[in-house]
Structure 1
Amino acid sequence: MTGAGRARARRPKVVLFDVLETLLDLEALRPRFVDVGRPGQEMELFFARTLRDGMALTLAGGSPPFFEVARSALIRSTGRRLSEEAVQHVLAGFRELPPQPDVEPALTVLARAKVPAYAFTHGSAEVTRAALDRAQLRSYLRGVLSAEEIGSFKPPPGVYHWACQRVGAAPANTALVAVHAWDVHGAVRAGLLAGFATRHEGGMSDVFDAPHVVAEKLDDVAERLVALPTA
């Protein structure tokens, strides 16, 4: 591989959790599409376009805030047929996303092992905090890191290095946990440890670098991370 070099598999000193779909369930947005007269299946197209556009803007030299990107993607994904009130109704759902069922058990594993955990997103820090508070997860987390602070979406290496600096840990001692293979790949390329939960995508693509641990659920990923050698 190129980049920072693959980190040696060892127990992390800090764990960063991706947020959307990893910690919080986007399925709760689907009924909001129906509320505004759109088919529920447009939710996947909307979120995929949001990620694509945010990544493209980042590659081109810097991304605007997540909700600006998401608003634009939503308008285009619904054929420009939504009123501003309808757009805001859908986007307001990000504040009320419920937790995935394997999240609290995973955070409990890390808490018992005395490994600090952080939420790490390219979404809004304020909205993420509101959703995590509503999901009663914030007490397990040391903080919420948003790449909006540096005008970026994941997965460029600098985004992961910025997060490591914020938590005060070297990349080789920091693990990124996600259900998105591209996010895990980005972390590995940046020299971080990586844990991949397959419950969303079913497995790792052959074109991506392998994570250090793999399991279906987040709690099993957490168990495998803390079971890695300490030196």
Structure 2
Amino acid sequence: MNAETSLYNKVDLAWLVFLTATGSILSVFLSEGFFDLSIFLSGILCVGLIAIGRREGYLIGLYNSLSYAILAYGNDLYGEVYLNLFFFIPTGILGYVMWRYHMTSGKTVIMRQLPWPWRACIAALCFLLTGGLGLVLEQNPHQNTPFIDATTNVLSVVATLLMMWRYKEQWFLYILLNIITIIMWTLRTRAGGESGDMMVLMWSLFLLNALFGSWRWHMGAKKATELKEEQDTGEATCDEV
């Protein structure tokens, strides 16, 4: 293990400890019961592990997706319910398996990045899908904030796919997603929604984690690119000889 890898391991551990400790302390004061507490802590631990490139985050995310769907159902956020039950749970299993074949010696996933043209295509796709899904959700008379709900659904789906394929651009979408979701749950809190204040806190910590994840994956993708270039140079040298 070289000095750079050792440094990343220390930073990763420090971040995970900070995230879980902060979440645990704050949740004790805001949670209305063990169920709310379990949603909060499983969500924090899940995103924290993914931010440092550990695939165990997928396993914890399975419980978080199921429990969060139950809470969202109680708040009439049906888009969130469908998303967690029919997308996050299957992709959580698939993502865990896919990451298994792309791990470093330090047991973190090999990170990579998309070229700019693909980033533009993804942005356009998110915009179009959000508008279409918002119109669909609007047809449900019991649906709250249909276009906000649609935005969080689309960003979650696209970011999750990018995460499964190990692209750092997932974090750009997660930052935007977390900001919008904080707004959504703030509106539900003002309307007297169930456990709204707890969800605002949870998604605020998710936002901090997304900012950290953006930096961590940027550095990880940069390192992976440098290693690949070194390998390509070495292979070219051998071919010349």
Structure 3
Amino acid sequence: MIYILSKLFTYLILPPGIFIILLILAAFKKLKTLFLISGLLFYFISTDYGANLLNKPLEKDYKNQKNINYESVVVLSGGSNKNDTIKTAPDAFKRLVYGLKIASTHHLPLIFTGRGLNDYTETDAAKEDINNLKKAFNFNIKVYYENKAKDTVENAKFTKKLIRKNGLSNNICLVTSAYHMKRSEIIFKHFGFKVTPMATGFNVKENQNFSLFPKEENFHKSYQAIHEYFGILSLLLRGYKIN
């Protein structure tokens, strides 16, 4: 039930759902100012400035981390596409390749966690991509697959069970997208893991010329950040400790 309510909230309250609702309400004459509010908000989160402002607090703690005092690498899933040549989604593939690089470099086991909602699971996609990468680049590491989790809380819950079953350590390197790392770290620590965060796929632009023009990619980055803030708020309300 909580999972269904969470998804309903995501689709209706976060962009673009909230803008659709505001624009529908703005059709009533007494609420015409909502057109202006919607337009300004839509513009702001679609600019370089807006995307950077929203993502920076989420990503700033995860630059240049080089601690290697962990005993396994945990990679979080993030979507799949059965019909593509690369089966994991773009963000997920970045996580996967980065996790494989860390695990291979330090000769550590890798745990991939997440199934998603489709019949062709995110675990299925990861298995195909990892097998293809092993053949292409000739590396050999032990890979475990957790194929039940539908969200980040379940990633931590079921990974803990897998680790116990296989006699692995709770001292992990956690790999996910930079915008998603803060919430992921909170959750995994809540489940008793000692976490070394290793983020990839940073949204924040550093030392670049910013444009005032709106762009679809900035809207997407802003959406990802807003989704994380509401996710962290949800954890607070459920009693999770926020560092």
Fill in: Winner on relative contact order in percent (Cα under 8 Å, 6 or more apart) once structures 1, 2, 3 are ranked, highest first
1
Discussion item. Quick check: -17000 is what I get for helix-only ellipticity at 222 nm (-39500 (n - 2.57) for each DSSP H run of 4 or more, over all residues; to 500), calculated from one of 1, 2, 3. Which structure matches?
Written reply: 3
Item to complete: State the single structure among 1, 2, 3 that was used to calculate semi-axes √(5λ) of the Cα gyration tensor in Å, giving 29, 19, 16.
Response: 1
Worksheet item: Suppose you compute P(r) over Cα pairs in 5 Å bins from 0, in percent, for residues 51-130 alone for every structure in 1, 2, 3: which one lands on 3, 12, 17, 18, 18, 13, 10, 6, 3, 1, 0?
Response: 1
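Here, each number is a calculation from the coordinates, and none is a lab measurement. Predicted model only: the values in this text are computed from it and were never measured.
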